[in-house]
Structure I
Amino acid sequence: MIFLWVVVGYLFFLMAISVYKSFMVKSQEDFMVAGRSVSTPRLVGTLLCTWMGSGSLLAGAGLAANVGFSELWMAAGAWVGIIIVFFLAARVRRIAKFTVPDILELRYNKWARILGTIVIVIAYTTIVGYQFRAGGFVLDLVAGVPEWQGVLITAAFIVTFTAFAGMMSIVSVDIINGAVITFAMLIAAPLVFFNIGGSEHLTATLDPSHFKVFGDKNFFWAMGIFLPTFFLLLGESNMYQKFFSAKNEKAAKSSVLWWVTGTIVVETALASLAIFAFSHFNLLDRASEMFLSSENAERIILHTARYSTEVGVPLWGGLLLIAASVAIITSTGNSFLLTPSTNLTRDVYQRFINRNANPDRIVLIQRIMVVALGVLAYFILTQFETILAMALTAYTMVGAGLTPALLAAFLWKRVTAAGGVASIATGMGVTLLITIINSILNSMHGTQLLNEQYIVLPAASASILVLIIVSLMTKPDPESKWGRFYSKETSLAEAMEKVKKEEV
């Protein structure tokens, strides 16, 4: 019962902050980008919390339990991506204002904005969906709530929290969430390691492949889990939107250094905890309620929190792990729900339907979008069997559909509007096509055309190839299109005004 009270208490605490912050929302900037006043510490906290979602807590941990430390190839994709982002953060903060599709239209055209919005909505609602499922796992574990009811309760909380104050509430609670997550993982991992018997126990109970660079797989398998997170990180709209929220370019850039450090430390600790705990629980008799088979290994961290005393972690440590799990699930769900709602509001409603909408109406429309996307996320989660499958599909959608064109906008002057649009359409199209074929084959024959972790290979390759070929075959864009991405003085407002004049 005490675990349930911790979950309820923590959720009540987070909701109270969101309700309080809702009274401070006075404009579109407040709701979408927290008034553009976020300091470096708060930015680091919200970036860490957004990235450390159920993809890490469940999918990553489950994979680590099954294959060992080679799972870190999946996490390393993000680490390398963040290092590259360090060199882009200040430029992103300088040139953009609200969303990634803002950048896409600025560099390419309105069709790039529309396609980019579609990619983000599909991918991010999928990610929100597995946060709902993770919440269902938690409530089932701590209170015996049927999983489907737990999913609905989690969905209701995340939707309501996000709708109250948007980015204002998210950045306010994420510095707390980030501290809880970091503290819990750094305490639990070494405690479990020493209490189960250290390295001697691990080598005696785990397959030797758990300690190899590629496990019992190969380099292509490693790239299959590395590339989706790598490409996702580079095109991660949440990250860009939070850079837009920074109080200045210096805060945006310096936050990246702390973010990559925190991500490496916390994800390594989380994977290690999963492996250590699995080596213990997997030895227990099948009749024990604590037994955890490889098939449901995605719940290993939650299981460790609930039965922490069995692996030498005191009760307070287990409660802290449960709180950290709640923090991971809610913070990621909130951020990944806010971003597509911002896209639909900013990049569809405000751009094409009502350019002169007043601030109150814009905030109202976005709150409606939050609710609608929450419903969509619930239906999407019913289409996948595991969180790992959902995560890899969503990562590939963004990584192949958005990242090549987005990076080219900053790094390649020769890219053209036609090349950018074709790249987005190709990456999204290939990902959707293979996913749909997989779904049909799975329902009819129990097979797949291509495992989710490998879809990124043809999808990203096709997207990059089309980007290059179409750009080289079309007339170079004028400097008025690409010059602003290299200038230190051009603001988004000035750039968008030039685009409008050119279109006229």
Structure II
Amino acid sequence: MFKKVNLLIVNFMKSLCLLLFTIINIKAIAQPAIYWGDEMVVADGATYGNLRPRISLSADGNPIVLFGKGSQGYLYVAKGNGTNFNVPVSILPSGLNTYLSYWTGPDLATTGDTVIVVFKALPYENGKVYIVRSIDGGLSFSDTIRVDSHDSGMAWMPAIDMSESGKIVLTYMAHDGVSADPSYVYSMSTDAGLNFSPEIIIDSAIPGEACDCCPAEIVIKDDSEVLLYRNNDANVRDIFGVYSSDGGSNFNGADNVDQMNWDLDYCPSTGPDGAITPEGLITVFESKASGFSRVYVSKSNMTSELSFTERIQLNSPTNSAGKQIYPRIANDGDLMVVTWAEAETSNTEIYCALSIDGSLNQFNTTKEQVNISTTGVQTNPDVIVNGNEIHIVYQDNNGAGNVKYRKGILSGLYLNELEQKQIIYPNPSTGKFQFTLKGFELGMNPKFEIQNLKGEIIYKSALSISELEFDLSNQAKGIYFLKIYDENKIYTEKIVIH
């Protein structure tokens, strides 16, 4: 009797272990892969500079890149055209220059074909904060519009974001006099940037004061708005979030979203970035509280107030004395991508990590290098995510000093029932493929298209039938992507022509 019971227990445990092993392996198989396109030069650095690039997307899905040139304080916008980038557009009127450095500078936001660039004008002591607007997807820009309402004292280090409905939220650091009593203020526009509300101070309830040379970020999603900035409370320089759940009418929630207690008696010149996701507020930041520069990701609940819940450190450099700097984050729903610059010794490279389900721990299973050319220093990355596309720009200080761009496509996202089936065969092939969705139920008006690594569409069709054939024999050998669009979901499968 006891032997039978023991045997049953042993068999049950074996089955349980096998089940767990199977689940773990299914998850491992479902882990998405990033297929990167070539490195592209956004603009010639010798002519246009490469300082602190920022990226967004226009309505057609092409990247829009903002960057500047050195001590001259010139600003340019270059738009992608599917193959490369258009000639950069100078967006400042003659005689007006911007405050620009490797650690702070102008900011960029887009919705549809409306593009807003915000910047602090020189001179440093009394230059004001302005925007320029584009309504044609970044091809041309308006004259300057002053957006700060800080008539006495100094205003600088602006940051901006836009909601899908077109509301613009703005923050900048305001001083009484030059560099005295630093505080971040809030303003908004509901008419695409033509007019902004008067500034209001929203960080006064937090002990201490704003870290006076650390840039901030402001993020918006529907009625949720969060100012993220580095505080200075008796030299403890953690990241705080100031939260509104009612579209900026009230900022009644604030919390330390960092919790590292970084004690430092000088300004580190590094700030946060953030994203509002279905899981809450996700914040990325650098801290040297451990004694080494490391990048951290934290999560905070967003109900009527803001509440820190957890934090992870990204995978460290192999060399314990290495450093990680300038993190940025972007998301599309639960898909989140973090990018940052990392140095084992003196040369920095660009890395990224992603999470597809909103969990923080997944970031530490997906770390990979973005830049191909490793000569010289690569730094100051920025990222935008659209569906299963990742767009990253960074500052390449090698040679002419160009802004570089890479696009990655994620495979294995969404439509989980399809992930376990081979819907393209034979794959690889010399160019002729069969396609089947027989037995699967899709939503209204599904369609599919095939793209090359540059994102160019080379074949597309509605999914009016469940089986068809297509011929790519006239295409070059290499990697392509089948993308199925089904309502709000996208499924991607790699196709190989050999």
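Read-outs: derived from the displayed coordinates by stated rules, not from any lab. As the structure is a computational prediction, the values presented were derived from the model and not from experiment. Cβ atoms are built from the backbone, for glycine too; each structure is taken alone.
At-a-glance table
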item: Percent of Cα pairs over 31 Å apart - highest-scoring structure of I, II; result: II
item: Read-out helix-only ellipticity at 222 nm (-39500 (n - 2.57) for each DSSP H run of 4 or more, over all residues; to 500), computed value -2500, structure in I, II; result: II
item: For 3.8 (distance in nm of label points 7 Å out along Cα→Cβ at positions 86 and 358, calculated) the corresponding structure among I, II; result: II
item: Source structure (of I, II) for relative contact order in percent (Cα under 8 Å, 6 or more apart), computed value 11; result: II
item: Structure responsible for 59, 40, 27, with Cα extents along the principal axes in Å, for residues 62-213 alone calculated and labels I, II on offer; result: I
item: Top of I, II by distance in nm of label points 7 Å out along Cα→Cβ at positions 350 and 478, largest first; result: I
